[in-house]
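Right after this note come the structures.
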Structure P
Amino acid sequence: MNTYWLSLLGFGCAAATLAYWIARSIKVMALIDVVWSAGLGVAAIAYLCHLPETSMRSGVVLGVLLLWSGRLTLYLLQHRVLPRKEDPRYAYLTAHWGERALRNYYPLFLAQILLVALFVIPVGIAMQAPGNWAWTDWLGLAIALCSLAGESIADRQLSIFRADEANRGQVCQNGLWRYSRHPNYFFEWLHWWAYVSFALSSNMWPVALLGPLSMYIFLRFITGVPYAERSSLRSRGAQYTRYQQTTNTFFPWKPHH
């Protein structure tokens with residue numbers, strides 16, 4: 001597997017560099033997220049191809065990962081890259097960095113390959129878990145499909161809300177957004193518990209916890225919630241402040257007054 005990791009870093013850095021120059025050309029740095037989502041799908045396919053033997057479990061794990069990768073990549077392309085609509089996080093960074101922005105984005109593109117390498121670890125452990133198909137695999141499949149459905153529904157509800165001109169400047173509190181300020185992030189985090197469940201027959205299963213633990217840290221404290229909250233407060237002001245006071249940040253729960 002050493003050749004796998006070397007190839008991942010080599011080809012990944014080349015792909016990230018190409019994506020960086022495309023992003024500069026079309027002036028949409030949200031392409032960073034496509035490097036991550038599509039890159040992990042490609043990395044998972046390559047990982048399965050390097051395994052000495054495969055099983056029903058490894059095939060299902062790959063299928064689940066590709067559903068996740070394909071859905072998110074398509075969403076990003078449709079809603080960010082192709083319409084050339086910059087993600088508020090990157091718009092903020094571009095304004096914050098000023099003249100240094102183009103230079104500073106390149107390391108971020110390369111960093112996506114390190115993230116791909118980090119998150120392919122729990123996927124790989126799940127693929128290699130020994131033993132016959134068990135109830136824990138059904139549980140993993142259920143978690144994966146439910147989380148994908150939840151994230152899709154949350155994204156769809158937000159898109160419909162934003163498409164209505166009457167809602168311009170308003171805060172979406174429809175459907176899942178009534179119970180969490182970031183239900184899409186919650187279901188993204190939940191998805192990574194599926195690989196822990198798939199990996200439970202392996203003595204390496206605790207390492208699979210890297211997935212949900214890392215995803216929670218990134219989404220809750222680094223790349224997700226903080227930037228989204230600041231952007232919403234700037235654009236929606238007091239309305240979003242009231243939303244913060246009545247609705248959980250991450251984990252869905254009934255609104256409090």
Structure Q
Amino acid sequence: MPLFDSHAHYDDDKFNDNREEIIKGLCQKSDTNPLGISAVLNSASDIKSSYAALELTKRYPFFYCSCGIHPHEAEDAEENFEDILTELLKNEKVRAIGEIGLDYHYDFSPRDVQKEIFRRQMSLAEELSRPVIIHDREAHGDCMEIVRDYKVKGVFHSFSGSAEMVKELVRLGYYISFSGVVTFKNASSILKAVEAVPDDRLLVETDCPYLAPVPYRGQVNNSSFMYETAKKLAEVRGVSVEEIAILTASNACELFGINSQKIQ
């Protein structure tokens with residue numbers, strides 16, 4: 001089973017010069033990624049990128065997407081964004097609401113506004129029975145307070161919390177996704193979280209063009225580099241990288257409601 005990249009941003013401007021070339025090469029096995037890529041979930045950050053993400057799914061059959069308002073963009077959210085997202089979610093390739101959440105590292109939007117937009121999208125996800133993709137940066141306490149208030153399933157992407165936080169999220173029905181950060185030298189606490197995730201809740205991602213894993217750190221990330229992240233997860237969990245690929249692809253299909261036969 002090739003790898004399923006559960007979180008990417010191929011609509012990002014950093015891919016403007018070579019987007020098509022990179023995407024067309026992802027499914028091919030290579031020295032960089034001997035397993036290849038079976039599917040990509042492209043995550044949006046605002047309404048404009050939601051439409052861009054949807055367009056990518058029309059051009060590339062192995063692409064799926066989510067639509068939503070990132071905390072960075074919360075202050076500029078359209079007044080009727082719920083109506084727009086509801087329409088977008090009618091497309092079969094739109095598999096989740098996201099990415100949504102809180103970011104207290106940059107605070108590009110005021111925290112009270114971030115919380116309001118986050119809650120409105122969680123409410124929409126609950127109403128429509130759709131999974132969410134959650135961005136949580138230096139906001140663990142407030143994120144946990146909000147997700148406890150809604151009966152929603154989803155994933156905490158590029159997870160940066162503790163093993164204890166993993167256990168509560170799993171009880172709440174969430175999946176946990178890890179990015180290239182697990183390969184960084186200062187990742188010891190995150191590796192404890194990797195160990196704590198049950199087999200049926202583990203996902204892997206790039207968050208490309210960001211967070212390229214070692215030995216590609218500092219480069220523009222893409223899904224072929226995710227093999228290094230999967231290798232690290234395999235090492236920590238004491239299994240083969242092939243087992244990680246099968247497990248995480250199966251979990252991604254389960255979370256996002258994708259027929260696994262379509263990605264093999």
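None of the figures in this text is laboratory data; all of them are computed from the coordinates on show. All of these numbers come straight from a predicted model, not from anything done at the bench. Cβ atoms are built from the backbone, for glycine too; each structure is taken alone.
Below are the figures for this structure:
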read-out: For 3.7 (distance in nm of label points 7 Å out along Cα→Cβ at positions 51 and 187, calculated) the corresponding structure among P, Q; value: Q
read-out: If log10 I(q)/I(0) by the Debye sum over Cα atoms at q = 0.07, 0.08, 0.10, 0.12 Å⁻¹ is computed and equals -0.26, -0.34, -0.53, -0.76, the structure in P, Q; value: P
read-out: Winner on FRET efficiency 1/(1 + (r/R0)^6) of positions 11 and 195 (r between Cβ atoms, R0 = 41 Å, to 0.05) once structures P, Q are ranked, highest first; value: P
read-out: Label whose coordinates, when mean count of other Cβ atoms within 10 Å over residues 75-82 is calculated, return 16.9 (choices P, Q); value: P
read-out: Structure (P, Q) behind the derived value -23500 of helix-only ellipticity at 222 nm (-39500 (n - 2.57) for each DSSP H run of 4 or more, over all residues; to 500); value: P
read-out: Distance in nm of label points 7 Å out along Cα→Cβ at positions 83 and 155 derived as 1.3 - corresponding label from P, Q; value: P
read-out: Top of P, Q by Rg/Rh (Cα atoms, Kirkwood Rh), for residues 27-138 alone, largest first; value: P
read-out: Origin of the value 1.00, where FRET efficiency 1/(1 + (r/R0)^6) of positions 203 and 243 (r between Cβ atoms, R0 = 35 Å, to 0.05) was derived from one of P, Q; value: Q
read-out: Comparison of P, Q - label where mean count of other Cβ atoms within 10 Å over residues 163-170 is highest; value: Q
